[in-house]
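Please find the structures below.
Just so you know, all these numbers are worked out from the coordinates, no wet-lab data involved. What you are looking at is a predicted structure, and each value in this text was computed from that prediction instead of being measured. Cβ atoms are built from the backbone, for glycine too; each structure is taken alone.
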Structure I
Amino acid sequence: MPLNLLLLADTHVPKRARDLPEQVWSAVEKADVVFHAGDWVEAALLDQFERRSKRLLAVHGNNDGPELRRRLPETATVTLAGVRFAMVHETGQAKGRELRCEALYPDADVLVFGHSHIPWDTVSPRGLRLLNPGSPTDRRRQPSCTFMEGVVDAGRLTDVRLVGVRQG
């Protein structure tokens, strides 16, 4: 049975936004599995995600304080419909990222990460797919705030798409 995935990172609530846009909350509630690759900032947002998500996989980021670090791991792994996922907040500089992550996550098929606020979708030489959904609240130098959606079914990740957050 296909699972609809939502990939988020770098929400930074309430520093970059008082709350997430309704478009994002709607996507959270529709998804079968929500990935959040860190930089929540306050534990109250994690509490909301735990209430509103069917299933949440989450890690802490560099902007997350002691309570979030106590509640969330630095890295997380899960196998969904035969696809092995790993997640971490930071992967280091873009140069050499694919080879570095292959070495760090040899058992993963997909690595979800954040930190840069820059969307990323590449495949390493070994076939590790690296996905950064950007940020739904802080676009930095990007044209818009973003998140990613995808579908996992029968050992394959398909329909991965970058979604722009509508303004207003």
Structure II
Amino acid sequence: MKEQTKKNAYDAFIGEAKAYFRLLAFAERAEEEEVPQIALLFRAIAEAERVHATRHMNLLKEIIVKDTDTNLMKSFKKEQSISQNEYPEFLRIAEEEGEKAAALAFSHARDAEGYHAKLYEKAIYDVIKDKVSEYHVCQVCGYVTDKKAPDACPVCGAPKEKFKTVSP
């Protein structure tokens, strides 16, 4: 794929992925405001945006998606960088600006990303490719564990009921 088309496909993917989540938030607000038809419209268009994002990602797969070992290493390094560099800076600024809700969200994300990096590292060094097990994801902060869902999330303290199981 030529450079400008590749950039455009990537930009289109990012835009459509953002639209998907934005429209789901709009649908949630419409439901809170008891406008079910508008909520349904937002969810339907969100699904269309997901289709667009998927198609754009498929154009980029050959460029972005490599072999599993490379993808694991890239994901490990990205999670490490995000948890050690980006979120601490986001947190510092939010605290300076007195944005407590943002600071809490950034703090939780930073800590959860650190756990994500550890899971990737375990996958890289323990060679778990032949093992199939489930993961548990905290729906409050994004913490992920490959062990039993804890009674309380170690990042945000959410109860066990707030964990979603991702299984084969």
helix-only ellipticity at 222 nm (-39500 (n - 2.57) for each DSSP H run of 4 or more, over all residues; to 500) derived as -23000 - corresponding label from I, II:
II
Quick check on the output: 105 is volume of the Cα convex hull per residue in Å³, derived from one of I, II. Which one produced it?
I
Among I, II, considering only distance in nm of label points 7 Å out along Cα→Cβ at positions 66 and 82, which has the greatest calculated value?
I
Ranked by relative contact order in percent (Cα under 8 Å, 6 or more apart), which of I, II sits at the highest value?
I
Supply the structure label, taken from I, II, corresponding to P(r) over Cα pairs in 5 Å bins from 0, in percent, for residues 2-89 alone with the calculated value 3, 15, 27, 26, 18, 8, 2, 0.
I
